[in-house]
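Multiple structures are listed underneath, in structure tokens.
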Structure I
Amino acid sequence: MARIIGHSDCTTMLKEGLKSHGINNIRDLKDVKQFHNKFNDILEIAKQQEKNILDNEINSLNDKTTLLSEKLGEKKGRLGRGIAKAKISHTVHKKKKIEKNYDSTIENNVNYLYQANKFLKNKLKFIYGAEGEEKVIYELSNLPDIYYVFNEVFLYFNRAIFWKKYAEWIKSSQIDHIVIGPTGIFLIETKNWTAKTLRNAEYTPHKQIDRAGTAFYVKLAQSYYKKYTTYKIVVMLQPVPLYRYEYVKQLTLRELNNYILSRQPRIAPSPEEIEQLANWLIRIA
């Protein structure tokens with residue numbers, strides 16, 4: 001089993017987003033999807049809990065009013081009875097205030113759930129993206145244990161580098177997955193896109209991984225004199241037409257591991273070099 005380092009970028013973003021809205025029990029994509037799919041049930045449970053809290057507080061104030069009224073009859077003297085009446089009045093007023101604001105208090109206390117659900121509705125494409133990335137991570141985990149799989153890799157440059165191919169400057173780059181093993185280095189972009197989305201895209205995933213490949217090549221060259229064979233891959237999770245792009249291989253999920261295992265690179269890292277490259281990537285990413 002391959003050694004997995006890091007998590008899905010989309011899953012991480014969704015988890016952190018929900019956490020920022022007060023949802024702290026989200027461990028993985030399954031929890032994210034459950035919150036999204038079971039929102040109405042979660043909301044009703046939360047409202048019932050808030051109702052129980054308010055009902056208990058009202059009952060407690062009723063009990064307190066009864067107790068104070070009983071004690072009022074035992075009080076002697078104007079001062080003692082005046083204090084007892086003031087306490088009763090305060091308790092009754094507090095209960096009426098709770099009853100008056102009963103519904104609005106409940107809605108206010110569960111508002112964080114509405115906000116969290118709104119956040120997810122605005123991030124549906126990231127749920128689809130997370131599903132795709134998680135599937136690829138699971139598939140890559142089935143590679144032999146000599147392979148390293150890095151997820152959500154960010155590369156930064158103190159000074160932007162020039163990408164001559166498109167006359168663009170690169171200051172940073174994000175790569176969904178990097179696989180390092182005896183058959184080479186593989187840079188992978190995952191997309192859970194439909195054919196229509198791919199057809200209408202202004203910036204294709206193929207160009208994206210090509211750009212990332214340039215950034216990775218420069219980073220690698222700054223630390224290693226060897227030019228290890230590097231492959232650039234786009235994994236499409238849905239049936240889409242083949243989009244041809246120079247030096248980028250478009251694969252299905254089913255084709256991915258076989259493609260990685262069957263490569264015969266011109267310059268492949270040895271087991272010792274695989275460890276060195278993995279440690280290097282941990283340091284810089």
Structure II
Amino acid sequence: MSNSQAVVEASRHPKYYFDDIGCHIFRVEDTLYRLSMGTLCRHSEVLADMFKAGKEDLNEGQSDDNPITIPQLLSSTFDLFIGHHFGFPRTGYKYTKEELNAFLAFCDKYECEATKEFVGSCVGVASWRFHSAELMELAITYRLPNLFRMAFKGLTERSLIQLTKPQRAMIGQDVFMSLALAKTVLDEHCRIVAAEEPRISAHADDCQDPSSCEMDWHCVWWNGMGRLLLDGRNPQPYDDAVKCFKSEVQFGRMGRGCRDMMFQVLDEGEAFKHADHFVDDLCDRLIKDLHL
């Protein structure tokens with residue numbers, strides 16, 4: 001055998017080469033693993049079929065010299081899967097962005113549906129590491145409806161002109177067109193909310209002048225909340241706008257009781273429930289159309 005054809009030596013994994021009875025030896029790249037075949041098969045349809053088809057050689061997997069080889073797989077990616085099921089699973093934010101991408105690709109290729117749901121939830125926990133367009137691409141590619149909803153809602157909070165051509169390609173034309181429709185509806189609704197303050201249905205006992213109270217509430221809403229929501233350079237999402245409005249705005253002749261009552265109305269989010277329901281319904285339709 002020539003040097004170019006020489007067999008590459010494999011070494012045992014320092015952590016995932018167990019001595020338990022009933023384990024089989026697997027080779028991924030240049031690394032040997034000794035694992036329970038039953039556990040692997042239970043979590044992967046592809047691995048189950050692969051091992052079932054190779055049962056002719058009863059000695060395969062019984063020694064380091066005759067391991068069960070899993071081809072076209074990086075040992076670093078296999079470690080993520082093994083670590084989750086045989087070691088100590090990490091929480092979402094402890095995976096790097098690259099590891100989450102590789103782990104999702106593995107789960108999809110090897111049909112590890114339950115594990116894929118777990119990794120999808122980890123991506124959601126670590127969503128700050130991804131652009132919303134990247135989250136959308138992962139959601140569509142790997143059929144993750146919950147991640148799709150998160151990505152779509154994130155995109156509705158961005159200006160469409162800020163999306164680059166590659167990011168629009170990640171989203172796909174159908175989703176981009178639906179996003180443009182959603183942005184149009186949401187922007188119109190935002191302008192209505194900015195211009196029409198929630199009405200004071202009843203005044204608190206400490207209110208000294210209901211007429212002046214309502215007049216000042218109208219003025220501070222437009223000059224405070226209206227400015228925050230409609231700021232051309234830095235418009236604020238509703239929740240952030242409410243926080244700034246409550247802490248930074250002077251409320252004139254409004255009594256403390258009336259202010260607290262109206263703050264409770266804002267905290268309940270009544271003004272934006274219509275927008276949230278609209279986005280939820282649109283996401284449900286897109287998920288169905290895209291077969292996620």
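Each value in this text was obtained by applying a stated rule to the coordinates, not by laboratory testing. All figures in this text were calculated on a predicted structure; none of them were measured in a lab. Cβ atoms are built from the backbone, for glycine too; each structure is taken alone.
Side notes on the structure shown:
- Test item: relative contact order in percent (Cα under 8 Å, 6 or more apart) calculated as 12, pick one of I, II: II
- Read-out FRET efficiency 1/(1 + (r/R0)^6) of positions 104 and 160 (r between Cβ atoms, R0 = 30 Å, to 0.05), computed value 0.65, structure in I, II: II
- If mean projected area of the Cα convex hull in nm², for residues 136-207 alone is computed and equals 6.5, the structure in I, II: I
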